[in-house]
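Next up: the structures, one after another.
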Structure 1
Amino acid sequence: MPIEPTSLAGLYVVRWDTHGDDRGLFRQTYQQSELSEVLDREVALRQGNHSRSAAGVLRGFHAEPWDKLVYAVRGTVFCAIADIRPDSATFGEVATFTLGDPPGERVRLWVSEGLANAFCSLTDADYVYDVTAEWSPDVDKRAIAWDDPDLGVAWPVEQPVLSDADQTNPTLRERFADHPRWG
C-alpha cells in the first residue's frame, strides 16, 4: 500500500509512482478508500486550500482542529510536523520532509488533527492542503512558535519571512506549561 506510517502516530507519507515523459508527468496523489482503510475511519475531505509562497517564506506551526492532506504542487518546501498533543507518547517530537520538485519528494503527507504543520519555501512554491473541516473565523490554529527551542527544527533559512501572527506564537512550554515533560 502506498501509505506509510512515520515516527509520529497519525502522520503518514502517501506515496504514488510518478509517470513522466517528454510531455510532463502524471501522478495520483491519494485515494480516499486507502486513507480510510489505513486510518480505520471514514475520511471526508471538506475543503481544499492553495497557498503560494516566495522563497524564504515560513508558515506555521499550525494545528487547526482537523486533519490535513498536504502536497507541494510546484517548487520545493521544507516541511516540519510537530506533535503537540499533550497526551501523546511523542509529544514535542518533530518529523521533517523536503517536498516537491527535486531535490524534494513528490509525496503527500497525511497530518492528523493535533499535529502541527509548518513549512518553509526553499523556492517559489505552491502548497496545497485538503482538510476534513471547513474554515470559520473563530478557528483556533493552536499555533506554536516556529523557532521553539524545545522542537529544535533546523530550518534551512536563517531569516525567514513570517506573518505578523507567526512572529508571536507561543512556545510549546508556554502553551502547555503544566505538562510533565517540563518537570
Structure 2
Amino acid sequence: MTTPVQQADPKVSAELISEARYLLREEYLPKIERCLEQLTDEQIWWRANDKSNSIGNLILHVSGNARQWIVSGLGAEPDERQRDAEFAERRLVPRDELLAHLKKAVTDIDRTLESFDATRLLEQFQIQGTMTTALAAILHVTEHFSMHTGQIILLAKMLADVDFVFYDFSGGKPDHTWHEPKNRES
C-alpha cells in the first residue's frame, strides 16, 4: 500500500517557485551575460588545465543540468541531455551562440516552473535515475546554477581583469547595476 503524498502549502510553495524563477532569470543569467560581454570567444573557452572547465563548458553544463532537472524532470519533456558532452566540448562555440543556448534554457525552465502546480512540490519525480521531490529538484537547480555562476564570475574577472560591480551600495542598500530592478513577482 502506498502512502498518499502530503500536499504542500500552496502559498509557501508558490513563493518558493517564484523566488527560484527570479534568481535564475533576474540574478544569475544577467551576471553571466555581463561576464560574457567582456570576454572574447577564446577567453570563454580558456581552461587552466585539462582537469578544469572553461566558462563555455560551465554554461553548457548549467543549461543541461537545469533542463534535465526542471524541463524534463518536472515538466515531463524528453530528456536528451548528454552530460559528458558538456564537459568534453572543445570547439570555440561563439559567445552569441552560447548565450542564446543559455537564454533558451532559462526561458524553458522559467516557463516550466511558471506552469508547475505549486501544490505538487512534495511529489516524487524520477530525475537522473533517482527519486526526488519537486522541492529538492528546484533547490538543486537554484543552488547548482548559483555555484557555477560564481565560478564563471571568478574566471571572467581573472581573464578580463574587470570588476563587474554587480551592485551599487552607495544608497545604503544593494542596487543591481546590470539592469533596472524588476518586480520579483512572476
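For this structure, a couple of remarks:
- Label whose coordinates, when Rg and Dmax of the Cα atoms in Å is calculated, return 17.7, 61 (choices 1, 2): 2
- Mean count of other Cβ atoms within 10 Å over residues 72-79 from the coordinates reads 16.0; which among 1, 2: 2
- Of the structures 1, 2, the one that -15500 was derived from, the read-out being helix-only ellipticity at 222 nm (-39500 (n - 2.57) for each DSSP H run of 4 or more, over all residues; to 500): 2
- Relative contact order in percent (Cα under 8 Å, 6 or more apart) derived as 28 - corresponding label from 1, 2: 1
- Among 1, 2, structure where distance in nm of label points 7 Å out along Cα→Cβ at positions 8 and 136 as derived comes to 1.3: 2
Throughout, read-outs are computed from the coordinates displayed, never taken from laboratory work. Computed from a predicted model, the values in this text were never measured in an experiment. Cβ atoms are built from the backbone, for glycine too; each structure is taken alone.
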